[in-house]
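**Q** Each structure below is given as structure tokens.
Every number in this text was worked out from the coordinates using simple rules, so none of it is lab data. Keep in mind it's a predicted model, so treat the numbers as computed, not measured. Cβ atoms are built from the backbone, for glycine too; each structure is taken alone.
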Structure I
Amino acid sequence: MFDLSVLNFGADESTRVTVDFQPLGSSTCEVTITQDLGAGRDAHFHEEPSRRGWTSMLQNIERELFPRRVGVQL
């Protein structure tokens, strides 16, 4: 769990991000990222860009760690 603030995207306050790892076997796991965008009027506006950003980051991590096996599942 950590607090995240991205100044370049106009975020005035930080949001809470939780990362959970669920083992699926001896060498695999499922990663769940939950970002609490709050209840303000801008929360809905930031939901899809945040989802795309986290998906892109996970795809980049997977590509670097496993260059022969890429396939992030949402």
Structure II
Amino acid sequence: MFFKIIGSVFAVLTIFVAGYGLLNSTDKYTNYMMFFMGGTILMMGLAEIQREKKSFWGYLNSTVSVFIFIVWYQSLY
């Protein structure tokens, strides 16, 4: 339940930042969008792993989110 709520918050923030950048024709906030998108996907993966099912998609989402965080970190510098 906790992961779904935090994931929803990250998803709303991702959509807000992406929409703001699209409407203002700027890519100044792309780093924030990548961070929130990585958080959204990480929370989706952890919610999937937390269920008793432990499916492949939970691990895949977690791996993809780690990759997004690495790209986000490299784009800061």
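**Q** Say we calculate relative contact order in percent (Cα under 8 Å, 6 or more apart) for every structure; which of I, II gives the highest result?
**A** Numbers: I: 17; II: 31.
Biggest value here belongs to II.
**Q** When you work out distance in nm of label points 7 Å out along Cα→Cβ at positions 1 and 57 for each of the structures I, II, which one comes out largest? Mind showing how you got there, number by number?
**A** Values: I: 1.7; II: 2.2.
Checked I, II; max of distance in nm of label points 7 Å out along Cα→Cβ at positions 1 and 57 sits with II.
**Q** Starting from the value -11000: which structure in I, II was helix-only ellipticity at 222 nm (-39500 (n - 2.57) for each DSSP H run of 4 or more, over all residues; to 500) calculated from? Please list the in-between numbers first.
**A** Working: I: -11000; II: -28500.
Only one of I, II returns -11000 for helix-only ellipticity at 222 nm (-39500 (n - 2.57) for each DSSP H run of 4 or more, over all residues; to 500), namely I.
**Q** Supply the structure label, taken from I, II, corresponding to Rg and Dmax of the Cα atoms in Å with the calculated value 13.4, 44. Don't jump to the answer; show the numbers that get you there.
**A** Details: I: 14.3, 43; II: 13.4, 44.
Considering all the candidates, the number was obtained from II.
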